[in-house]
Structure 1
Amino acid sequence: MNEKIQQLLTQMATLEDDLRTAIQEQESSVFFQIKGKRVEFENSIKQAHRKLKKGFFRWLVTNRPQNLITGPIIYGMIIPLITLDFFVSLYQASCFPIYKITKVRRADYIVFDRQHLEYLNFIEKFHCTYCAYGNGLIAYMCEIIARTEQYFCPIKHARKILGTHKRYAQFLDYGEAENYQAKLEEFRVELSKLK
C-alpha cells in the first residue's frame, strides 16, 4: 500500500478515536454517568424526563397510523434476525478458533441501554430494544464477516463500492499480486492479535 495512503488512514483512525472519546466525555459529563452496565442520570434530569413521558394511551392516540399498521411487518423481522444471530454466532464459535481469529465481542455491538430513559414509555422502550438488537446484530455480523474476509481474501474490489467495513481500507489493492501469499499471512497473523 502507498505510504501516503497508509499515513492518511492512520490519521483518520486516530481522529475518529479522538472524536468518539470527545463525544463520550461531553455526553457523560453533561447528562449521565456510566457505572458498570448501568446508566445513571442526575435526579433533576430524571424528574425532567418523567415529566416529558407520554403515557401509553396518549401515545397510542397520537401515534401515526402507518406506524401501527406496519408494526407486524417490522417485528416479523425478528425471526430472520434471530436466525442470522444463531448461525453467525455458531460460525464464529466453531470456526474462529480453528483459524486463530480473535472472536468479536457481542457486547461491544449489541447494547441495551435505552431502558434507562425515563421519558420513554414501555412501548417506546420496546421499540428501542428491537432497534438496538437489530442494528447491533448487523454491526456484530459485519465485523465477523470483515474478519473472515481479511482471513480469506483481503483484496479490494476493482469498482468503488459503498458501505465498506473499517478493515477494507487496509486491504490489498485489486491486482496487487506481488508477494500475495506472504501478505495474506500477515493479515491472518494480525487477526490473531486483536483485542
Structure 2
Amino acid sequence: MDFGAVATFLVIDLLLVLTPGADWAFTIAAGIRDRSVVPAVTGLVIGYAGHVVLVTAGLAALVAANPGLLKVLTAVGAAYLIWMGGSVLVKPATSVQPTVLSAGRVVLRGAGVSGLNPKGMLLTVALLPQFVRPDAPWPIALQTAALGTLHMITCAVVYLLVGLLARTVLGARPRAAKIVSRVSGVAMVLIGASLLVT
C-alpha cells in the first residue's frame, strides 16, 4: 500500500469521524451517564469491525448489485437510531449515575448504533475501496482490513476523547448534562428520520 494513499485516507477518515452524528450522540450520553465510556466506545468499534468484515468479504459488490438491500439496511438502521434517541429522550442523563445497564448491554447498544448506522456502513462501503490498489503487493482483502483497522483506531481515539470531555465538562453540571443528553437524543431521532425520508 502506498504511504501517500494511507495518509490521505487517514485525513479524510479523521474529518468524517470528527463530524458529529449518531456515534457522537451515543458517546456523549454515555460520558454523562456511565461510570466509564469504554464499554460504549468498545461497542461502537465492534459495530465498525462488522462493517469492515462485511466489506472485506465483498459487501460493496453485493450492495452495488442489489440496491434494495441497501434500502432495507437503511430502514433497519434508521429505526434503531430512532429507538435509541427516543430512549435517551425518555430518560435523559443528568450526571454520572450508578450504571443501570451492564457493561455488556452498553457494548451491545454501541455495536447497534454503529453497526446498524447506514451512514457508517455507506462510509465504509464507499470510502475503503477507493484506497485499495489492485496492483499493490498486498492482497485486496488485506488492504481493506488494514484500512478498516485504521478507521476503527481513529473512531476509538476520537470517541474516547468525546466521552471523557462530556464527562469532564458536563459531569458536575446536572442541568447542562440533561440538556445535552436531550439534544443527543433528538440528534439520533433526526438522523434516523432523515435516513428514512431519503
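Structures 1, 2 were shown, and FRET efficiency 1/(1 + (r/R0)^6) of positions 72 and 160 (r between Cβ atoms, R0 = 35 Å, to 0.05) at 0.35 was computed from 1. The value 2.1 for distance in nm of label points 7 Å out along Cα→Cβ at positions 88 and 168 was derived from one model only; which of 1, 2 is it? Among 1, 2, the structure yielding 2.1 for distance in nm of label points 7 Å out along Cα→Cβ at positions 88 and 168 is 2. Have a look at 1, 2 and say which one yields 44 for relative contact order in percent (Cα under 8 Å, 6 or more apart), as calculated. Working through the options, I get structure 2.
Sorting 1, 2 by FRET efficiency 1/(1 + (r/R0)^6) of positions 40 and 144 (r between Cβ atoms, R0 = 30 Å, to 0.05) from high to low puts 2 first, with the largest value. A value of 10.8 for mean projected area of the Cα convex hull in nm², calculated from one of 1, 2, originates in structure 2.
One of 1, 2 was used to calculate mean count of other Cβ atoms within 10 Å over residues 8-15, giving 15.0; which?
Numbers: 1: 11.1; 2: 15.0.
Here the read-out was taken from 2.
Taking helix-only ellipticity at 222 nm (-39500 (n - 2.57) for each DSSP H run of 4 or more, over all residues; to 500) from the coordinates of each of 1, 2, which one would give -26500? Working through the options, I get structure 2.
Read-outs throughout are calculated quantities, based only on the coordinates presented, and are distinct from any laboratory measurement. Computed from a predicted model, the values in this text were never measured in an experiment. Cβ atoms are built from the backbone, for glycine too; each structure is taken alone.
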